[in-house]
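*Asks:* Following are the structures in question.
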Structure 1
Amino acid sequence: MQFGVEDIFVGKTFDDFSIEPQLGVVEHRKNVQLKTKFSKNIELNLPLVAANMDTVTGPKMCIALAQHGGIGILPRSGAISIKLQTEWTREVKRAENFIIRDPYTISENQSVSEARRNMKEKGVGTLLVVGEKKELIGMVTERDTILCLNEAEPITDWMQKVTNGNLRFTKNTVLSIEEAASELRKHGVSKLPIIDGLTFKILGLITAKDIARLLKHKWANKDKEGRLRVGAAIGATGDYIERASELIKAGVDVIVMDMAHAHNKAVTVKAIESFRKSFENFELVCGNVATFEGAEFLKDLGVQGVKVGIGSGHGCLTRIKTGVGVPQVQAVRAAWHALKDFDIPIISDGGVRQTGHISMALAVGASSVMVGSVLAGTDEALGQFIQDPLTGAGKKEYRGMTSPQAKLEASGSKDPPSNVEGKSENVPYRGSVVGILKAIQQDLQSMVSYCGENDLEKVRLKLAREPLKFLIPLSVAAAQESYHR
């Protein structure tokens, strides 16, 4: 043993091992469950996390990840204001609900022009119209106003009205997706406001479109109210408490306190203590660390998840610039030894170049795997799209959060940035991320089947507890036997 890690894992990374297949028990791999945890109280149906990088993870990426069972972590930086990050959070939380709890509204004395502008700004096609006491008096959709040529006309001339019976609504309590669908069928509409029976105050909105999405994404990662889950990053200095406060108000499910080196008594202790003083037991993940002692340090500070990885990311130059870092298999394994008896999940962050690397991270103790470059170049990634003027080939920007470009944008200064430990590049455009997520899901289901189980958690625990029994150390020749990695 060395630093709490079996000698076989010291200095090793994902390409150094292969998993030995076991007696299979699965008839159809598509039925294999991939449930695991991101943190103590946040479950996943796909052990994949979109990294908090400003060219990778925005609201569209978070929505796609959650729809397929994973979770996205919205990035923070000096260039991403608290307001923008909270707006992103709300966008994800509103994306799929069997009830929209806080539907967008417009006052009865506003015009068609204002209604159209509100719809465009908020990215919706429906507004509920309210009176002076915020009571429901109508509903207006894009379709309702499509023939309006004079935008100055009052919205009341074009809306569906409660008073004449054109607008259907319900006063019933709706507690499930089945009840929501039943209400829509009963009233024969695709959009149905829910109101208080006495005051006519709006309690929510049911739409057939949202229900269809929920039924389509059976693997979706949702909170207890049926909304997609999302996380967001904060720092450990500056505006981090204010940022966390606004994110929590916006409905974020988990906060990730993100630092390059979280095993730091001068910064991390104070930051976590201040967070707990302000937000008590709100779900908090912290990182990054890469050692047994670092994971134990965060465990003792009361976090609900530990992010592991220093120097292994595709956009990271820490090892090259500083000579500091830990190979990812060793880092994850060290953290597992520190946390295995305390039900604190590990997020392996970095080093993934292919799906087999995700399997290996899970095999040595991670509960989920954070990726950035794997998702870069897609429609949902935040990176700017660039088209070659000669070939027409598309590329998208991808950069580490400590790259010169990211640091300059965050600081707003023209002075050369300091402590640059990341790089920036343009990666090939790859279309929607959905195909990538489905492929990862299928590959992991196959891994579970090869390992002789019917769900991921059984495999993860089996391999992590007895890795020497199931993991095969590879020679250079063996690593290249079927393909060059």
Structure 2
Amino acid sequence: MRFILPLFLLSLPLFAGMENLSYLSSSGKKITYQVESGKLIVRLDSDEKKKAAVEKAGYKIIERLSDMHYLVSCSTGLKVSSAIDSLAKMSIKASPNKIYGIKSLPNDTALSSQYYLSKISAYSAWEYETGFNSLVTIAVIDSGISAAHSDLSSKIHSSGNVSISANGLSGPAANDPPTPACYHGSAVAGAAAAATNNAAGIAGVSWGAKLLSVKIFNDSDCDISCGDVNSNGCVTSDSAIIKAVSYLKGLHGNPLYGKIVANLSLGGAGPCDSALQAEINDAYSKGMIFVASAGNDSSLVNSPANCANVIPVSATDENDSLSWFSSRGDAMLNGVAAPGENIYTCALPNTYANDSGTSFSAPIVSGVLALMWSYKPALSNSYLTEIIKKSADDLGERGPDSLFGWGRVNAFRSILFISDNSSFSSSKKITAFPSPFSPSKDGVINFYVPQEIVTSEMKLYIYDFNGDFIAEVKNFSWNGKNASGIDAASGAYIVLTKTDKGKASGKFLLLR
């Protein structure tokens, strides 16, 4: 295999804006690519009549590219695809100005063992962001990260790592360089952000994110495999987690640590404790992001994953099926899924191994969020939380469900969504995607409803602008047919919903 040297494409400053276009491959797969907004490559062949016709139609010739082709700008707000169609009606050939990135493939020797990177489209995401654009820290609230591991040592902050006793009675105490109570925290850290492109070991989802070890397990309670050694159990508590969250609140936004994504690959049965919920709410209000493993008991989503303002993550296998052990339930309506079986990651003392569990699904999501926040550091935690759900690959029933949440995380789509400046809001507005919607090209239009009013039995209703009922939507997507099964006409439509949690509405355009 030929490896390309690390020429990282962190941004595309030459282009004022980008749009996403797509087409169906011969196998029926939808392929998405990026083009420059408001620009076209038009074949004019130095024909003065064609030039005059183009300019009369409102286009502006910017640059002669060759004896055949010219770079042309179109009217403000006009989509590239619409401009191409408009020029075609004038018998003038036009093409989008595609945007190309430098291909960056890391040279980590165990890369071929990390199937999950392909599954979440990490390679495509890395063409646009590898995590070095802006500082993001993934705080691993766990059993401690081993600074002695060669694929982690360079990624760990030199200061700020702490230990807190499992019962919460002591700490946080400095733990620099960090030491592990058992292997688990190091395995979690490796999946999220192991040193990448270092010609050794594995690649992290985020190459550039730094790691912070927040150890909340006692060394004396755990053996290297996180087994019990003294009948106390290799366990921790709500009080220790509360102390950890309180500590991290003070670091979030500090120039030394940047934005903080807190990863909690731990859990226990039962509801979210009110004290823990209050602490998470306060940290969330200050801008932090929380990601937690759903649980491995095939039962209801564990705490703290079932706390509000936490993204719960269920586990999938290599075939995108829900892992047999993955916890589930209504709390997943706030979350996403990620690969969680045979995750090749860091092991102790300085080696690698396959591991399974939602513990290893969560850091994959944390790594994607770190990429997103590095790429667009001005975005809020609530906005990124919505985008990572909206951009997930839907699995199971259409729309969010109790097994996969909003779907299996897709790093590339997440980056595309924020690079395209898509406007998803946590206000009570339904967002339709894609809009304009072409049934013949897109198949279905999907609707994003603010999470605070989502219920498992939610229904959406579509009306035209005359107020006439068109169709009922049961699973957050619509195929363009009215209640009688007849194709709805081109035009603008309104989508509405009302539940016992609130109501929301949105608009979209259908084009045949």
Structure 3
Amino acid sequence: MIRVLLVDDEDIEREAMAEIIPWKKLGMELVDMAWNGIEGLEKIRVSEPDIVITDIKMPVMDGIQLIEKTRESYPDLLFVVLSGYGEYEYTSRAMELGIRHYILKPCDEEKIVEVLQGVKGELEEQRDRRKAELEYRSTYNRMLPRVKEQILGILITKKQVSGSDRVLLEKFMEDVRNSFVLLGIQSPQELEQLDRFVLTNILTELLGAENIYMDTSTKNEMIYLISEEMAENLQPLVLKVHKEYRKYKEARLRFAVSRAGGIEEASRLYEQLQELFFLGDSEGSMEFISFEILDRPKEGFTVMPDPDRIRSARNYGDVLFEIYVSKVAMEIRGFSQKRTRDSFRFFLNMFCGKEDCQWNDEDAWEVLKTVVEECALFVGASLPDTKDGSRLKHILYSIYQNIKNPDLSLQYLAKEVLFMNKDYFGRFFYRCTNEKYSAFLLRVRMELAKRLMALEPDIRISELAQQIGYPADGQYFAKVFKKYTGLAPSEYRRMEANGESRNFSDR
């Protein structure tokens, strides 16, 4: 039944309306009556009616004041205003307050019933609308975890986010600082639905639901998008997660945490997790692993090729440089040939989905060439399959294979390595690269020096000079480096340690 309260200071009219209106026939119940706004306000609080029929002009508190007083606490309450001739000022104010239903005094039963039927229709529409909103909100809240899981799954795999998902993503993140880390939990076996549920519940209890924005899963991994602020204290927390999970199921889980980044960088952060899990295996199946634990420099240099740099490669030579940097990094870290092959195999699988690389005991340079070819093909930087393309490729590999040689002049490379006429070689190289050989060699050596200082902050200048083809005393190298960058190697290394060297990285 629709509950109605009648407020009118005229006793005869109030009692008459109470008697003549067919309340039950209208599906209504007159729950109470009041003689002015003050009494009406109190009875609204007690009776909680759906509709209030109020006279507009009353002593103590008029109908307009009653409407204003109840609006904030009872926003869905519908009013029917009783007004007489000459009360336009009151009626006008009621209209400003959004009142849509009026009964002009004196009035008869037919007119009152007609107005009340209109109010009843509005009330039913209001209830239907509220019911639909509640159902939508209930469905939304029930589906929200699944929707978030799907969106994060799309983001980490670099698939295209649909327009509707993009709208939802913006809604999820509208009040959140756009700086997160990905926490990965990896199981040696496939994670069942109950396993994922238990892990998420334990983690939520320890970290707080407000710090876990999204989660998704793969066959044997759980991936959580969490606030950057939580990253510093994650290790003891996730080790506790492991301890609690083992009470439910005995399993050796591994945990990894990426660097910080925005939601639009989710795929890059996921690549970091995969690299960390791989490196954790290399370091002896570490339970919790991060780049800080592996003692990587702050700017993000690892032994793996940098996916972002390769994606932005302008040409085949840029791709070759990135893979060569990674090869040298592995040599400095003391990687065996098998570990180097495994690392590159993992990278190709992660970067371009290449799963069938079988190198066995192939030469390290043959492995490097395969990696360069696959990456260049993947990012559209391959050389043309022509005579000139093959010749330039041979030249580039010959340069890198001999880059530690201080005598790697144009004449030496052409005569002793390539068996070409030096003048023809010089013209050919410039035509294909739009860069003189001497400028190219200087650039590659200096950029390699910068990257090696990022990798090994404590590397001796003499060792660095030898790695890139300068005399071991390092004096000539230091002179050339300062001319190229504007900084002495020691100054550059200090800026690198302080995170200030990026201004020189693309020189």
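*Asks:* Identify the structure, out of 1, 2, 3, from whose coordinates helix-only ellipticity at 222 nm (-39500 (n - 2.57) for each DSSP H run of 4 or more, over all residues; to 500) was calculated to give -17500. If you can, show how the numbers build up before the last one.
*Replies:* Values: 1: -9500; 2: -6000; 3: -17500.
Answer for the origin of the read-out: 3.
*Asks:* For structures 1, 2, 3, which has the highest computed value of relative contact order in percent (Cα under 8 Å, 6 or more apart)? Provide the component values of the computation, followed by the final result.
*Replies:* On the way: 1: 22; 2: 12; 3: 8.
Result for relative contact order in percent (Cα under 8 Å, 6 or more apart) over 1, 2, 3: largest is 1.
*Asks:* Using mean projected area of the Cα convex hull in nm², single out the structure from 1, 2, 3 with the greatest value.
*Replies:* On the way: 1: 27.8; 2: 25.8; 3: 37.4.
Comparing 1, 2, 3 by mean projected area of the Cα convex hull in nm², the maximum is at 3.
Only the coordinates and a few stated rules stand behind these numbers; no lab work does. Treat the numbers as computed from the prediction; the structure is a model and nothing was measured.
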